[in-house]
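What follows are several structures.
Bear in mind that the values in this text are calculations on the coordinates, not laboratory data. It should be emphasised that the depicted structure is a prediction, and the values quoted were computed from it without experimental measurement.
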Structure 1
Amino acid sequence: MQTDRELFQQIEQKNSQALELLYDRYEKSIYVVLTRMVPDEQHVQLTLKQIFHDIWKNPSRHSSIHGYLISAVKRTKSTRQPVS
């Protein structure tokens, strides 16, 4: 099993399978966290999508998936709008 760090390194090289593996690993747990922090299902889905979009576009921005989650939730709460 590949570590998150290895997957992020592969995503930097635009390996879409690495992003899929990361998504499969974290989608359910991130979804649960978001349902407790984001006002409605539409916002949850948009924020979840945005997290993985951000990872694909800039995989070196944060050192772990948790940084992307925190960043997305802060954006959502500060704007009270879905992250899109």
Structure 2
Amino acid sequence: MIPLIAIWFCTSIFMLFLLTTIFWLWMLIDLLERKNFEDKVAWVLVMMFLCIVGSVMYYFLVYAKSKVIRKKAKKRKRKK
């Protein structure tokens, strides 16, 4: 009989792999859908070679910044 800890460990590893893959795909799709983005090829290469590390870098350096900029633009439009 397989110990319960082994089942838990395998399930945890699988879930971690699944979540990181979903995050990587989410960032890659966001990158490919951007229209006016000069460094698209460079970021695709970074994300392909560095996988999850590249996705985290893209999230903090590009995605989160653009999200903040969009929120500020919406606030300005509401004030006018």
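Odds and ends about this structure:
- Source structure (of 1, 2) for relative contact order in percent (Cα under 8 Å, 6 or more apart), computed value 24: 2
- Here percent of Cα pairs over 19 Å apart is compared for structures 1, 2. The highest value is that of 2.
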